[in-house]
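Below: a set of structures, written as structure tokens.
Read-outs: derived from the displayed coordinates by stated rules, not from any lab. The shown structure was predicted, so the numbers you read here are calculated from the model rather than taken from an experiment. Cβ atoms are built from the backbone, for glycine too; each structure is taken alone.
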Structure I
């Protein structure tokens, strides 16, 4: 039996503002499934940005965007903090 995600996924206010400029809600809901199902299981698998607490994941979108997040181990959460 497969374990569910270890971490919850939260979206910061800044992330939501940036997101609104790039995607409509329906498109983001489809993309967010990747975070809810895959990234939340092992966020450590994604590259850390040296000198920061941030990690990044490139989206398979046209044009390509990158989501930046950090891991809140105290609350078992992934905080999505930016998308460019």
Structure II
């Protein structure tokens, strides 16, 4: 069975600006991420970002990248 995914435009990761105002479309599995509101709404690539998407760790890597999108948590949940 195929796993559900959602796709959003990403403008930065791990507090680094990707300098791409068009964003980079990336897909995520809803069961492998944590969505967090960004109350300070930082700007990445000149775009106000409203949500941080943090990947849950997978073995053997403990690294948890964080990506920034202009969509709200509610908009992502609706996807």
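Observations on the structure shown:
- helix-only ellipticity at 222 nm (-39500 (n - 2.57) for each DSSP H run of 4 or more, over all residues; to 500) derived as -7000 - corresponding label from I, II: I
- With relative contact order in percent (Cα under 8 Å, 6 or more apart) computed over the structures I, II, the top value is the one for I, the highest of the group.
- Mean count of other Cβ atoms within 10 Å over residues 8-15 derived as 18.4 - corresponding label from I, II: II
- For -0.78, -1.01 (log10 I(q)/I(0) by the Debye sum over Cα atoms at q = 0.19, 0.22 Å⁻¹, calculated) the corresponding structure among I, II: II
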